[in-house]
Structure 1
Amino acid sequence: MTSAATRPGVKRGTIPVFATATAITVSNIYFTQPLLDEIAHTFHTSASTAGLVATLGQIGYALGIVTVVPLADGARLRRLSTLLLAITTVGLLAGAFAPSVALLGAAALVLSAGTVLPQVIMPTVVSMASAGNAGRVLAAVGTGLTLGALLSRTAAGLIAEATGTWRAGFVVAAVATGALLLVLPRYMPADAPAPDREKVSYGRLLASLPRLIVRNASLRVSAALGGTVFAAFSAFWSSLAFHLTAPPIALGPAVIGLFGLFSVPGALAARYRLTDRFGPLTVNVMALTSAALAFVLFGVAGRSLIALAVGCNLLGYATTSGQIANQARIFAAGPALRARLNTVYIFSVFAGGATGSAIAALSFSAFGWAGVVGTGLGFLALAAAVLAWHSARAGRGPAGGTVAPADARHAPADSGRLAAGRR
């Protein structure tokens, strides 16, 4: 795959290594979700309070996106990846020995802020893709992202069941993340993405982000779609453990974790090169339809394990394929802007995820599973409104399909020295 999908000179095995690293690092945000009920029992707290651990993890990730990922437009990526892996490993060890739910939440916040490596890898792998294969390499790495999020739940549940403690999951995650320090930096570029251009200060990189939103219509659309769909995704997964441990289902953490494994076929189905063939808009329509069907199943057959497993696949497919489409749309810009465009996009996604988790925790406490389903459908309704508006706009002209070259030419003055318009 590597020789066909990437440019000449890219090290063989880079795409599988990137996909594996993405899966391992992103799993650090999600593996706590099937353990939340166990965490609540350990610290003698409520479900909504324990749910804040997952919410803080997503908030930390969003903060890391804003403060760290813009550096990928000018930093030495090998050094940056090493530093991020080290911070995450230390944060995981702190979480393993946290004496209270407050300190566990703080550890989740810090380690997730360091677990932004996937969003450094995404623009990097696009710059390595051969012509016409951006969607293909994004699909490979994006599938690793989704599989890491899903399978981490399975692994965490099995580890907790085998060891009798949720803390073991943090230790295993620390070992896996630390092992990447021996492998990943060797495959990352040693130089900055645009070494021949004048460097822009960190402050000016951050200051350019709001103006990128104003000047890139495609970025706004992708961010809105990504944030709302991921809010629905997070609402479901952050509440599933509470739903499955409550009567009449009453499952243990190992079985709950298996729902991540059940979702793998849907995530793998998203690898097909639909975005390269049909464009982002069509794939977004398919993704939103799939997510809506999932929540309908959750609502009408929420006590059926089979229906829940089918819905997990539909939701996994929707989230992965939608993200591939959204990122392909924004990565049509030049390489000097991609990390910052991805910063805005992923911040929106995980801000949406944190919002979805927080609202779902409150909804579950107040209304049970029906409240979670209503929360998910509400976010999907917002996504449908955005998609309808974008479809109408795209029908009137080509501007809605990709980040047009003009977007790069009109980039903020502070980042103009790096913008594609100078090419």
Structure 2
Amino acid sequence: MPQHFDSLENCDPSHRHANLFSRLPDILRHAMTAPAYALHLKGVNPAAVVSPAALAKLPILRKSDLPALHKAKPPFGGFVTAPAGSFGRLFTSPGPIFEPESKHPDPWRGARALHAAGFRAGDVVLNTFSYHLTPGGFIFDSAARALGCAVIPAGPGNVDQQLELIEAYRPVAYAGTPDFLKILLDAGKAAKRDLTSIKRAMVSGAAFPKSLQDEILARGVDAFQTFATADLGFIAYESHARDGLIVNEDLILEIVRPGTGDPVPPGEVGEIVVTSLDSHHPWIRLALGDLSAILPGHSACGRSNQRIKGWMGRADQATKVKGMFVRPEQVAEIAARHPELGRLRLVVSRDGETDAMTLLAEAENGAGELRDAVSGTLRAISKLGGAVELVAPGSLPNDGRVIADERGA
């Protein structure tokens, strides 16, 4: 069986980079015909956005803002030029956020991810993602069918009936959450049903810790992870090399400092920002609110696109202190005003029965003058008083956390 889905996967990275950024100006021009993008990107010259540095100057569009934008101008907030009736399917996910599905084959770019997990044409796939209103079921369904698989549209739940379907159709592959895969395997074992046809799986939508990975593998199922969202479909996926998640083709992925649109150095944990080169429904610097980091080099499987560590938590770390919200954007502003500082972490705790804040700041120079200046900036920006502790460079963890709420500990 061929190892790679197509020649894009192991192409020279410079070729991929040139291709993406040569196409980006036209995608921007198309996006800016939509009224909301025209306003959001006002003053942008698409012809000049031909490099990562130029792209990084464009404003971030936050996924967390989409519900309000969609409510103000339904259904898509003015970010889509095509009428709703021109799409193939129309969905909603919590928020609510409204998502259209394009009519072209494999609209969520998932066939190559399934291929990397060993799915092949002619396989029967048990798809347990939900088909009700949200796009999850159809994201995986369309990817499997684009690959040439037959799909059982099972959805979640109905365990007894699913056991019957598995014995009847003998699917070789599973798509769904890792938790539900374990539920099925446990139920099959308890009921003495034969589920041994399932040999591989693509899982998403929930944590997949090492302990569960080992258990699933010990039970005869080789499971691979993918990072997907209802807005963009498949963003990154795992291969047999098991060395991180490989970024999907036709996407430009950035890792930025939480609360900003500024790319972080390679290896630094930050928020995932994605630009999609889909002319029917483009996303321009959509900040997903999820944390990850870029891994160095390329996968041992031969796929040459950049890799990320996988999902590492949420970037939206806003919390209330003494009744007022403190946000990552404010911590980022402190960093901008004091470029001599390294990583920052605002620790929220309790001092008796009162909320307390301590800003930990990496600095080469621990002089009191700098500490006092940063303390004044903290008060000016947050409108709250807090202590400042200057710590040694490299002493704060590289985990993307800029606000740590320890009041529940």
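No value in this document is a laboratory result; all are computed from the given coordinates. From a predicted model like this one, the values you see are computed outputs, not experimental measurements. Cβ atoms are built from the backbone, for glycine too; each structure is taken alone.
State the single structure among 1, 2 that was used to calculate relative contact order in percent (Cα under 8 Å, 6 or more apart), giving 25. Derived from 1, not from the others.
Computing percent of Cα pairs over 18 Å apart, for residues 102-157 alone gives 50 for which of 1, 2? Don't jump to the answer; show the numbers that get you there.
Working: 1: 50; 2: 25.
Answer by label: 1.
Using mean count of other Cβ atoms within 10 Å over residues 14-21 as the calculated read-out, with 21.0 as its value, let me know the right label among 1, 2. Attributed to the structure labelled 1.
Please state which of the structures 1, 2 yields 0.85 when FRET efficiency 1/(1 + (r/R0)^6) of positions 174 and 262 (r between Cβ atoms, R0 = 35 Å, to 0.05) is computed from it.
Numbers: 1: 0.85; 2: 0.30.
This figure was derived from 1.
If distance in nm of label points 7 Å out along Cα→Cβ at positions 110 and 358 comes out at 4.6 when worked out from the coordinates, which of 1, 2 was used?
Working: 1: 2.2; 2: 4.6.
Only one of 1, 2 returns 4.6 for distance in nm of label points 7 Å out along Cα→Cβ at positions 110 and 358, namely 2.
Of structures 1, 2, which gives 0.96 when Rg/Rh (Cα atoms, Kirkwood Rh) is computed from the coordinates? Source structure: 1.
Tell me which of 1, 2 gives -25000 when you compute helix-only ellipticity at 222 nm (-39500 (n - 2.57) for each DSSP H run of 4 or more, over all residues; to 500). Each step should come with its number before you reach the end.
On the way: 1: -25000; 2: -8000.
Attributed to the structure labelled 1.
Each of 1, 2 could give FRET efficiency 1/(1 + (r/R0)^6) of positions 302 and 382 (r between Cβ atoms, R0 = 30 Å, to 0.05), but the derived value 0.85 comes from 1.
25.1 is what came out when mean count of other Cβ atoms within 10 Å over residues 150-157 was calculated for one structure; which of 1, 2 is it?
Numbers: 1: 25.1; 2: 17.1.
Considering all the candidates, the number was obtained from 1.
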